[in-house]
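Have a look at these structures, which come just after this line.
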Structure I
């Protein structure tokens with residue numbers, strides 16, 4: 001299957017500049033980590049996955065409750081719209097979400113899957129006990145740390161998680177594949193799309209992924225710092241969330257990088273479009289995402305003649321194309337990414353495209369695509385404050401002292 005993904009962007013960059021950027025990619029690839037994420041076979045064992053699911057009666061399971069955050073859950077969210085069972089993503093201990101899940105599910109028909117590569121993620125460790133106490137079925141994804149010890153103590157079945165950068169590893173490991181498989185998603189089709197995508201995009205030649213990376217790098221060099229995504233269909237919001245995470249966490253280091261951000265469209269046309277069209281130019285690069293066809297569509301009866309009997313999907317596509325044209329008219333460099341369908345194989349291809357783009361962009365910036373060293377700073381502060389049971393008043397006083405020192409010349 002050759003990808004039918006379509007990329008349209010303006011203004012166009014000349015071939016001489018693209019060749020120069022491609023030379024940087026090929027030069028820097030020799031001294032940065034090799035991309036493990038193109039290996040779609042090594043880290044997945046479907047026989048073992050089946051053995052673990054035999055420990056529960058999967059036919060009776062109606063709800064998949066996933067305790068995970070960041071790279072541990074974002075790829076699953078890209079596939080969530082394809083699930084045959086209800087997926088409840090729990091990314092923290094926010095009480096409203098926890099209470100909502102407890103009210104809408106029952107231990108007898110639910111499977112809880114806590115996920116953490118390092119096993120020290122507070123968002124996950126703080127919620128596991130609640131589901132253990134309520135008697136839910138659990139299968140853990142972990143290999144080390146506090147979470148692993150908790151699950152082992154309660155004799156919970158545990159599948160391993162490879163010690164690889166989570167945001168890139170989820171699509172080729174138990175992290176995303178196990179909960180997606182349990183939810184009835186056609187993960188083998190997803191992996192076929194992923195595999196084909198890497199064959200198309202990871203050849204270090206000029207292709208859709210390397211060309212978009214060069215485009216982003218070019219405008220980064222001209223002052224752009226934020227890539228603002230506008231997913232026009234809900235089936236794309238999960239995968240756009242993955243793009244936001246990978247772009248921000250992978251490029252944002254050594255005082256370099258681009259930040260990803262998004263808001264659902266067409267909603268964002270009524271909240272940020274005025275800024276994009278008429279505000280400060282050159283700081284934000286808008287990226288619109290659409291699906292050409294969806295499996296579910298509706299005809300819209302209307303007293304407005306030019307709307308009557310057009311499909312709901314068509315109306316949204318017109319808005320996307322019109323917004324893209326409006327941006328171009330106002331001299332705003334912009335990107336339109338079109339996916340034929342949001343099925344498993346096409347989502348797999350799109351994930352491969354996104355990860356290839358981010359990898360190439362990191363080579364252009366000469367930053368380590370696989371790590372995120374600064375994230376632990378806030379985690380360390382939080383865990384210390386909890387262990388010492390410090391008051392929020394004390395934490396505020398400490399911040400005031402730190403700020404006074406750090407910003408003394410402000």
Structure II
């Protein structure tokens with residue numbers, strides 16, 4: 001599908017579909033496949049020579065790809081404006097596979113201090129055991145990251161904004177510094193999705209998504225994608241995924257394809273409702289500040305406004321000092337916000353955050369607890385009423401503790 005002349009809402013509706021090749025059916029079929037039967041020895045040899053060239057050689061084995069996985073990968077890749085996209089079993093699988101593809105023993109990796117905690121655990125666990133050293137950098141460092149680069153630095157991992165504390169990063173500046181030194185850059189782009197930010201067009205080499213979240217959109221499947229800017233990077237990442245046995249299940253891929261079709265409409269609602277609730281929280285006496293880069297008061301707003309075309313429904317608030325018992329009373333008495341990990345589905349979620357338990361390069365400054373919210377597709381007036389009631393329970397818990 002051509003990338004030029006069509007806008008993203010049109011692309012998410014049409015990319016990855018080929019009704020004329022599927023007997024006229026609008027949606028691609030779901031291939032439940034392991035074994036592929038070859039029509040001849042010559043066909044098998046062609047696949048063995050280049051197992052990833054399915055257009056020329058046909059399919060090799062279910063784990064290497066099917067028409068179902070290609071449909072999702074083509075659609076995401078068209079949005080990302082990359083050379084190629086690879087689907088895997090989860091967002092963390094995308095992160096770990098991509099890092100393993102570009103690093104080896106003795107290498108040095110730079111990772112933003114605001115990274116998704118499972119990313120950090122992978123760097124401090126398996127990567128360390130495999131002989132890769134990780135250094136965490138301040139998210140706002142920008143081009144100053146040049147001072148942290150070593151002779152053996154091979155990759156820089158970004159996340160913009162951080163999915164717990166929401167610091168923005170100067171992605172083009174970091175990518176430019178990295179490219180000048182032949183260092184690969186990777187970014188967790190789950191927050192923005194390919195609709196609101198296209199890292200590959202800003203010089204990043206690999207754009208990663210927990211498609212579990214906004215691409216699937218319904219909290220019912222695990223899925224990850226890795227989009228690569230060049231053929232060389234794509235082949236390296238694809239080969240690593242195959243060697244690790246990484247692939248996504250066909251039904252989860254199909255749920256990703258289905259979710260993708262409505263993502264543009266859903267994100268508009270997430271953005272509008274999220275900003276409505278965020279602005280309301282800014283006026284609450286219990287709240288010290290709201291962490292949301294689309295708010296003009298946010299320190300990262302200028303970067304967000306320059307590079308991004310929208311915002312999702314995920315942000316955080318920092319409360320004024322309150323005891324844990326009051327936070328528990330607030331969260332436990334909410335009716336519409338579920339207490340749980342993940343985000344990006346149709347439902348609203350809430351989760352306490354403890355960034356200083358993990359950071360090493362920076363300290364997160366906040367007078368009180370950090371609470372992350374995902375604003376789902378409910379009416380924001382109902383969500384604000386629910387939060388208002390929760391704040392009432394918080395006040396009563398404080399009063400009871402003081403009595």
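To which of I, II does the computed value 1.02 (Rg/Rh (Cα atoms, Kirkwood Rh), for residues 91-258 alone) belong? Going label by label, the one that fits is I.
Can you say which of I, II returns -14500 when helix-only ellipticity at 222 nm (-39500 (n - 2.57) for each DSSP H run of 4 or more, over all residues; to 500) is computed? Label of the source structure: I. Computing Rg and Dmax of the Cα atoms in Å across structures I, II gives 22.5, 67 for structure I.
Ranked by relative contact order in percent (Cα under 8 Å, 6 or more apart), which of I, II sits at the highest value? Result for relative contact order in percent (Cα under 8 Å, 6 or more apart) over I, II: largest is I.
Calculated for structures I, II, distance in nm of label points 7 Å out along Cα→Cβ at positions 19 and 107 is largest in I.
A short reminder: the numbers here are calculations on the coordinates, not readings from a lab. All values reported here derive from a predicted model rather than from experimental measurement. Cβ atoms are built from the backbone, for glycine too; each structure is taken alone.
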